[in-house]
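Some structures are shown below for you to check.
Taken together, the values in this text are just the output of simple stated rules run on the coordinates, not laboratory data. Since the structure is predicted, the reported quantities are computational estimates derived from the model, not experimental observations.
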Structure I
Amino acid sequence: VLDHFFTPGGDLYFVSDRSGWWNLYRAGREQLQHHMDGLDAEVAQVEAVFPREAEFAGPLWRFRGPSFRVQPDGTILCSMYDPREGVPQLGLADPRNGQFLALTLPVSALVGLSVAEAGDAVWGTFLSGSAKDPSRVVLASAPDFQALLAAPPAAWAPIQKACSLPIDEGYLAVPQPIQFPTANERKAWAIVYPPTNKDFRAPDGDLPPLLVKIHGGPTSAASTAYNLQIQYWTSRGFTVADVNYGGSTGYGREYRERLKGEWGIVDVEDCTHIAAYLASTGQVDANQLCIDGGSAGGYTTLACLAFKDVFKAGASHYGVSDLGALAADTHKFESRYLDSLIGAYPAEKDKYDQRSPINSIDSIRCPLVFFQGTEDKIVPQSQAEMMFNEMRTKGLETALVLFEGEQHGFRQAQNIQRSLDGEYQFYAKVFGWKVPIDADIVKMGSSVTY
């Protein structure tokens, strides 16, 4: 059970995944009274008010406000995410007729619409945005809730923008959510972005390189929201697959629980299968399959390269390579996180050792670049240096880029730019491309510090 809301009449509305999806439920006042009086549990059963194979809330560990609000007329102001659509919707659900009146503006995240009544008007504000439109907080007013939801886009005034840099839509790829076959006869999800640049066209018959991107968490999720770091790659000729591997949120309970005890297995299978799928269906060049990720996504990147032979190059951004060290010395909020993802530590230390890429460096066969902050307390610099030195000793193409003063995640704009350009430059050196990057950010076989 996630959120709850009591109506003035005493009914309780809440979100539960008892159906396998985070859906909305209602327990009437009489049902609640029976339950509190200790009567037959059957009498106190709740009802699904708007059943869907969709999510009406996000995980509680993500900071957010209420996910829904019940209106006086019985309709429900809520967020809804249908994986088949790939984008969240914000609107008014009507349990009486099963209809959902969606907001006219695109929504960039599964967050609630904040509303307030003032005089004869209803005011609303929420986070708007799309794959081609940066997130922004917008504000509008209308005579009632229905009119507010039906208000045209021009009625919503932006009061704060996440990005004011104008970019021609001819450089912005449109994401496509897809399902693809993975291990154990299952299906997994990814968001695929095609190469997009209005100024260039690849020669006929040429297939694009692929960059598989791995989100962090690991129980977070990739979205179709405006993301210039993805558009960086698509505007340079890459197809990008942003993978929501098993364990990601937004796809129901069964999908979310796939990663229980299976981190380093399910995510690796899904991320290698998406690359194989796109290559086998003729959408990308099978000889130019790349993978990258940061933090937990960096771990999956390293695990894919250590335990599978699919990718031709990879980049680890402050990636976890030693799971035992992470379990022994992580921050309080995630102190027992790995117990559910792998197993109890140290009782099941053997699993941690087996799934740690740092213990399987000899299995890595393709070029790999490391980007690492020198002040990282979660993934120490020494882990990246150990893997880099071992790969260099083996004669594999590798490089290490250290950012002085950076911690777990790069914050300085110049270092974010260097990590993007450096990764692109690394792939260019591996595959023999000519790219317009003046500075030699990455030095093959060497460690450099900025």
Structure II
Amino acid sequence: MKSKTAFYLYLISIHSAVIAALIVYREQLGWWFFIAEALVILSFLIGARFIKRGARPLEFVQAFSDVIHAGEYNARYRSTGQKEMDELVDVYNQMLSRLQQERLALGEQRGFLERFLQVSPIGVMILNFERQIHVTNPSSERFLNLPTDKLKGQNLNQLNTPIAAHLEQLDLWTSELWNSPTGQRLRCHHGEFNDRGFPRSYYLIEDVTRELQRSERGAYEKLIRMVSHEVNNTVAATNSLLHSCQSYGDELEESDRQDFSHAIDVLITRNSHLNEFTHRLASLARIPEPDKHYTSIEDLVEPIAIIFRPACVERQIQFEVDIEQGLPQVDLDQNLLEQVLINIVKNALEAVDDGGVVSINVSLIKQAIVLSITDNGSGLDKEAKEHLFQPFYTSKPSGQGLGLTLARDILNLHEFSYQLDSESDKTVFEVHIPSRFFKTI
């Protein structure tokens, strides 16, 4: 029962009892009966007015509560002419105005955050309290290679992607670099924030490939220049001294003269080889801007097959080339792309045992030419996968560690995407050539 109803019942009960008593004693009261009745009626009216007036703040509170629940913060109350009520109206109007301003500010911030997430190059994923993906943005969907409907509501361990597995094992408040099979270097961060007093996790994914490549390239170019300069100066001075020493051979005994001359020749030859090595190393660090021309895929791939077939025959390696017919010509620098293919095919041949299989396949898939080089070797180990495309890293005793780095830089200059996938019994290097580089008829 509402307070207003209770007050009215109380007022009616009291005055009804008084009226009943007046009726009982009517004869004794005489004409005072009418005066008493008038006073009772007046008392009832005054009481009803006080109840109505006292209930107005309660009615006002109820109306204010309804406005709050409905979220109609733009509503305002008018003055009543009563001082106490008008003070309450002013307070409530100020509260509604403040709530409206806060809602507008919150809406603007939320709108800005949504627009920022849409255009941000950094991938963002926010989990809910059950560690399910609740918020994503286009960049995170691109890095995970999954659409929004495949991400939201899922746990990271349900996504079955390499980067999701890496994020799942990432400790709180840590950042790590992750090398993707496509050569991307992604910085992954795991953080946490409080929502209504409970922790929620978030993940940030940032592509730092270009920055690291520029930094690495600048570092190894500087290193190679310094080494080449020092080696060339040392070799030139040493060879000059060695040639001078050769003239003293005639002064030696006949039995020692041949050994002396042979030793000097060996030193001069080794110096020459060292000089050639540094020149080759320096040439790898200087990739010219691509001189592009429209070239057929057959003209690009077939010379590579001719180069390596004799070695394959000697080792009984099955070398297969399969090129789809009717492929469009592609705008590229044939010399640079041949260098890429030579490096990749050479790696494939070194990875397989005698009698293995190496294949080159070229086909049109989803408006892009996909060139893949596959071998059935033992694949890359975990350490090699972690250092893919990094300069100076090699698992070969005589390797320089610049082959994949060179291939990466040349493909980046052409704006061709690429990826290297390796399993225990197969390794595949793929180059994707977008249709914008095709020759139009």
Structure III
Amino acid sequence: MTDFASNSSQIQTKLLAKKYFELHPCVQKIIQLFAVIYAPIDKNSFISCLSKTGALDENNRPWVTKTLSSQIDKLVKSGLLVQESRLGPECHPLLTEIATRHAVQTGQFEIQVMAVEEKLPIRKHWQNESRMFQSLNQCIREIRIGFYRKDPDFINKQIEDYQKYSYSQEKLAIEKILEQICNNPFDADWLHTLPQGLFESCISSILLNATLKLSASEDAFMLLEAECSTDGEHRSDYLHLILTEQLLLRGCSQEAQESLEQISDEYQNNAAVYWGWLCFLRGENDQALKYYTDALKALKKATGKRQIYFNTIGGLFFILALLKDGSAQRLREAEEYANLIARQSEHWLNFIYARLKMVLQVHLGDITQKQFVVSSHISSVEEENSLQTLFCSLCLYWMDADSAKKRLPNLLEPLYRRSLASGHHWLAMETAELLSRLKPSSNYDQH
């Protein structure tokens, strides 16, 4: 999302919230129920749900079709509800979480959930009572219910049922769903009320998405820093790893080291990959390789799997450290790891690993792979994400600097500006360094 689009949606969110909180409580309940339903719904089905909640109109009478229909039309006209052609109305996406949080605060949420579950039930498997979701949105409806009930076990069960029995082919990405719930809009006070596991999942989802899309996340980052301080209520080793990752991406290597030093001895096996990443960025390649090797050994032991690799951003830098070493043994090792992730079609970093694998194969003597790297498309941040744009650009530069000079500046200049604006200074510095090689006469700040 561009800064303009981000600012525009923030202004719109504030306007919608202002309109919503100016409504009579009985009308707020209508919007809250639409938010819980989380899908377009026809008026007859909606009034059936609303009646079940026992909601009354401004005159303390039960809603009837005529008055409710008129009220819904007003809410659509004011923009608080939205309606596409031939579909029923639904809550405006920028108001959905505001209205739901308000329902929780005012004690309406459980009443509304019970009505929705009774009047708009989800089909169950005849053998084992597992839910058979008709669509991804229907599953998100239930994940949101579990979330606002602060019930991680319920959330995990919905995800499991969706993956096993859903009629929908749409992919479920829990990080995106959590980010949508928690960052729409961001509310530090509300996040504070979450139990440890949900707090950790939410803050990591918000910050990861901000890194990938280079969107502003200063509020979330400041909350994370506060929680990792000595008197932070949610302070944990895992949160320190999230903080370390953010500090490295923001170019704060000394602060990243201090964060790693705060992690308990029992958890240092999990921290080793971040120590490796830090050492690589500092140019201490041999030490980086040692940390990474120890971290992978610990991961294999903990999972009991021989064919496994890191699932985090830090794993990319192990490949770079092995590539920097340059020996045939290290290059083959890197190719094996890159291939492991590249084969996993659902892995969130598989595209980058596939491109790195081609580069490694060229270094190992398979020259045919060079043309694949040179001719392959490189996506912009808008198309994919910041890491993919940067790493694929580096791969092209390593393989063919002349081709890179022609193709990359128009792709990298927006990446540089947005990395700088969003506070991801390591990304900005790396992009600036690459740009300065592609355009020697340019003047990009690499500090």
| field | Value 1.03, calculated as Cα Rg over 2.2 N^0.38 Å, for residues 28-75 alone, assigned to which of I, II, III | value | III
| request: Tell me which of I, II, III gives -6500 when you compute helix-only ellipticity at 222 nm (-39500 (n - 2.57) for each DSSP H run of 4 or more, over all residues; to 500). | output: I
| note | Calculated from one of I, II, III, mean projected area of the Cα convex hull in nm², for residues 52-275 alone reads 16.2, and the structure in question is III
| query | Suppose you compute semi-axes √(5λ) of the Cα gyration tensor in Å, for residues 180-403 alone for every structure in I, II, III: which one lands on 44, 29, 19? | reply | II
